[in-house]
Structure formats: C-alpha cells, structure tokens
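Below: a set of structures, written as structure tokens.
Just so it is clear, none of the values below were taken in a lab; they were calculated from the coordinates. Remember, it's a predicted structure, so these values are computed and weren't measured experimentally. Cβ atoms are built from the backbone, for glycine too; each structure is taken alone.
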Structure P
Amino acid sequence: MQPDFDGFFRVYSDLYNRALRGDADYSAIAACFSSSFIAAGPQGVRCGQNDAAFRETLQNGYAFYRQIGTRSMSTVRCETVKIDAAHFMVKVFYCAEYQKESAAPVTIDFDVTYLLETTQGEPKIFAFIAGDEMDAYRRAGLID
C-alpha cells in the first residue's frame, strides 16, 4: 500500500506555515527527513545530516523567508512515481504568498521533486531537487 503523500506534504506545509508565524517545531520538520539527505539545485548538490546543524539551518531559512515577506505556502498537488516497494519520487506543486511592507502581494507557484523512503513505515525525505528560488524572488521584487 502506498503512503499518503498528499497528507505527508500537507503536514509539511502546515509545519512550514507554523514556522513562518514564529511557532516553529524544528524537531517535527526534521522528522520529515532521513538521517542523511541530499539537496540539489542550481547552486549544486549538497549532502546533509539530520542533526543540530540542520535545525540551525532551518531556523536561519525561516528567518530569511519571514524577512522577504513570506506569508504562507500551500501544497497544490502531488504527482507520485513508485520506484520500488520502499522508495518513491514525489513532485510537489506549491503556491506561496508574499507581502512586503508597502508593496503589492505576490504569489509564486513552484515545484520541488522529492525522493522518499518508507523503510521504517513512515515516509522520510532523503533527497530533494529544487529550482532557482532566488531568481524567482528577484523577478518578483522580493530581493535585490
């Protein structure tokens, strides 16, 4: 039976939104990830450990998102490909809303592709591939 990835990413989005409101549960966010994971994007590929340094990175990331006016992120839909009995590729389509002081609201649609394992029964992200979010922020006028 395939895990409920729509539900998994709804919870992930809810945790993201809580962190934006200053009610972050970094342990719960980190629990969505495997003990080691890979992050890939335009700047290259990095390997990470699910440890105290990761939680600090999360803290800094959410501070940045608040600074550029991120108000919310919602999961629009998920497209899932089963790789084998314990591994899945899930492309998640998100919609994020931003509001900087004295500026018009901005909405950015984007997607992230995740690789998840289910070896312990619960989905865990062990890799993700994201587009150039900094370029999207620049084009939307959220950063210089």
Structure Q
Amino acid sequence: MEVRSLYKYARMSPFKVRELTREIQGLPASEALDIINFSPLKASRLVGQTLRSAIANAENNHNLEVAKLMIKEATVGEGPTLKRIMPRARGSASPIRKRTSHIKIILTDELELPLRGKARRDAKLTAAKARRDARKPKTTKTAA
C-alpha cells in the first residue's frame, strides 16, 4: 500500500531540497530519518517534517508497520515564486525571486522497489544488450 505526504509552499528553492531527497529515495524509512537527522542542510528540517508526517499517516490511517516502510518516491516540485525588487543605483531596480517548493514523499510497504545506483545501471545495460542482440539477424558462415 502506498502512503503519501505533501508539504506545499515550503519557503526554500527546489534545487536545494532536491539534493537531500535524491539521497533518501529508495531507502527504508528509519534509515532515511537517520540521514536527515544528521544532515547539516537547512532542507533536512523540511524533508524530515514531511517524512515523519508520511510515517504517521501510514501508522495511524493504514495500520502499517513502520519497520517495513520504504521510500518509494521523494520528489520536489516547483511552487509559486514571490517576486520582489531590490533598489539599485541611479533609480533602477533589480528583481529578486523568492522561490518556493512542494515536497512529496510516497512510502510503500511492498518489497519490490526500483533499483538504485550501480545495480540500476547494470540492469539497463543488460536490457539494452538483450534488445540489441534480438535485433541482429542471426547469420551463419558456410564453408565454400
């Protein structure tokens, strides 16, 4: 079963938050919480809040065991940008964009998760090789 949690309008640039969500994707929830708790990034507070909310949703609303939960997806979308101006020399102004983000975390208790890192790359290579071999016509050399 999938359980999701969404933190909308987080006052941080999505580029900064994605750095942390990429690290925790595909990990068990308890291990991801450890990474978040010891991370020096400011985004760790926002992502940790969202992850704890997803864990609480799974535990209370769906009666799932916390030990079995895995992070299926952790994505960060771009929210609305607050546009401000900074006064500059000679009466001109330069824009300031205060970006916001939407953090979405999906937990699952199913064991089958997409592969990460080297295992994913190896699986892609073997699949590509199998497709390439299937396209090649089988030719046999005959003695003349």
With helix-only ellipticity at 222 nm (-39500 (n - 2.57) for each DSSP H run of 4 or more, over all residues; to 500) computed for every candidate in P, Q, -13000 is reproduced by structure Q
Re Cα extents along the principal axes in Å: value 50, 31, 29 computed from one entry in P, Q; matching entry is structure P
Output 23 (relative contact order in percent (Cα under 8 Å, 6 or more apart), calculated) maps, among P, Q, to structure P
With FRET efficiency 1/(1 + (r/R0)^6) of positions 97 and 129 (r between Cβ atoms, R0 = 25 Å, to 0.05) computed for every candidate in P, Q, 0.05 is reproduced by structure Q
